[in-house]
Structure 1
Amino acid sequence: MAVTETSVGAAAPPGLRKRELAILLASPRGFCAGVDRAIQIVERSLEKYGAPVYVRHEIVHNRFVVEALERRGAVFVEELDAVPDGAPVVFSAHGVPKSVPREADRRKMMYLDATCPLVSKVHREAELHHRNGLQIVLVGHAGHPEVIGTMGQLPPGAVVLVESVEDVRDLQVEDPERLAYVTQTTLSVDDTAAIVAALQQRFPAIAAPRKEDICYATTNRQQAIKAIAARCDLILVVGAPNSSNSMRLVEVAQRAGCEQSMLVQRASDIVWDRFEDVGTVGVTAGASAPEILVQEVIAAFRERYQVSLEEVTVTQEDVIFKLPRAVAE
């Protein structure tokens, strides 16, 4: 086929036949229960208390969501010292070190904690192991807000971080017989399994979580992208570059058979000349990306191609987390 503006993805002029393109839409995708809950907490706080409502860090890692809340009166700050006395403040879904609510209590601030309940579960696990005299090994990515929050639940030195199998080989611990591990909730399932296997091989006595720490939403979205990867010439993951679960989806897709897998924050990020030889495109979204951005991407393809759409569903999700009492009414 001759390469024309239309064939590489420019919007087709009226009356010109569009090239056919198949889209495989992975499901589940997009918002998880923890993200939905966190956004609702900010929205309901704005309704109840009026603007401005302050939010420590991005409530979730998605600029579209953050900017929509800013337009309604949310003010995002890095630390509590930027929050005026008497103003309501919300802690992000990723969790915070214990020093943050302590400071809020000291200042007599009205605050709401939007930490995902599955992240809070990891916090409680770590605290329980610490009370039982165990040192905690945290599998996660250095600098991620969730990791900072989890490590901040316990005194310095109580938690050591590993990011890779190589880190496990070099790990120095206080007592190999008195260890437990927990994990960040948004990791690659396969990578984490390899790290855990290395931990268990080197430290056979290490205690494991009673239930998998990687959250259901991360696991389901990775399974869904594996289900379509081998059938796709290219995969688009809708999400933010600072979203751990979105970046892991790109990596999982590449390893599962679609080397041309990439992140886009929204349709305007799509580089259309990449689609010259593409017949099947996979589309999914990280857990902090709203469905409206997925539909925006599909609409952009429909402008340029004759699209056939197939949704590939690996499981149904029905998880709902309760809102804090202060905003539940």
Structure 2
Amino acid sequence: MTTIKDIAAAAGVSVSTVSNVMNNKSNVGEETRRRVLDLCRELHYIPNSAGKSLKTGESKTILFNFSDFDRSFYLKIIEGINDYAGDNGYDLMICTTKSCEKYMHNGLTDGCIILDGRMENKTLQRAAMEQYPIVVLDRILSNPYIKCLVVNNYDPMTELVEGTVGRGYRKFAFIGGLEHTDDNKERFRAFIDVLTRRRIPFCRENYFSGNYRERSGYQAAKIFMSAPELPEIFVCANDNMAIGAMNALRERGYRIPDDVAVTGFDNCELAKTEGLTTVSVPNYERGYLAASSLIENIKGRENFELMKLTAVVEWRRSTGSRSL
């Protein structure tokens, strides 16, 4: 394991200079500071004994791990996390997938927030402990040191699909996200439950497995358009795929919703511009509450109860009414 002496030797400075850099002291030149910090990153130095961490047991830094730069709703979540963290004297470190693991240490960060379907459960179970609490936003796990803060997908998706049935739609297609994710499973379950109750048939051929990105929604619509008959409505597991589907339909001259309707989920910034009927998820509040829960648990308040956030349907022009 790299030590503070190793960093000092590699940088050609004294141990006390490295300590001053780690404690953000002002008596170190900017060039030296950059050289020391670069070496800490390169050599994976974990400053367990540096300054404030030694005295208080806290780095005053929380970690946010997410998986996909292509999805704009992350920005709102990050804004909420950062606002609460900053107001309470904590710094925010952001990383993605595998790089996250090396920062999940009680000397480098005090806890983390996870929104990454590729982060394995066993990694989270191993990392979570009393001295290192975790908040997950994308799954439900049983662990005394993991707080699960998730969106209630089932109820608003039920309302959305019921509403489209009430507007006369009977021939459905579903454009799903990554199939292993809890969000996709819950949204599809609500979709199928409504159609089953309403005795509306659904063929598996009308299910397309996407990846939550706009491109996969575009490809799905292209595939459906090659079939002899187009569905009356595409129910999409998120807005990005819905917008991709809308772009493909418009390219072929289809009118939305006159020829085919489209719905999404998330209420990203483009959804309003595109007139997309969707489910509005309170992403800023989601981030803010995640940071609040994490920091409270870092301070020993022990609030690890499951929390489900409410989302609401936003009806817009991408869904109309059809004659029954």
### Summary
One of 1, 2 was used to calculate distance in nm of label points 7 Å out along Cα→Cβ at positions 128 and 144, yielding 2.2; that structure is 1
### Query
Can you say which of 1, 2 returns 13.0 when Kirkwood radius over Cα pairs in Å, for residues 176-255 alone is computed?
2
#### Entry: Among 1, 2, which structure scores highest (criterion: distance in nm of label points 7 Å out along Cα→Cβ at positions 96 and 120)
2
### Message
I have 1.05 for Rg/Rh (Cα atoms, Kirkwood Rh), for residues 40-183 alone, calculated from one of the structures 1, 2. Which structure is it?
### Response
1
### Query
Quick one: Rg and Dmax of the Cα atoms in Å came out at 21.9, 73 when computed from one of 1, 2, so which one is it?
1
### Message
When mean count of other Cβ atoms within 10 Å over residues 32-39 is compared over structures 1, 2, which one is greatest?
### Response
1
### Summary
When 1, 2 are compared on relative contact order in percent (Cα under 8 Å, 6 or more apart), the highest value belongs to 1
### Task
Could you tell me which structure in 1, 2 was used to calculate distance in nm of label points 7 Å out along Cα→Cβ at positions 80 and 312 as 1.5?
2
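Read-outs throughout are calculated quantities, based only on the coordinates presented, and are distinct from any laboratory measurement. Since the structure is predicted, the reported quantities are computational estimates derived from the model, not experimental observations. Cβ atoms are built from the backbone, for glycine too; each structure is taken alone.
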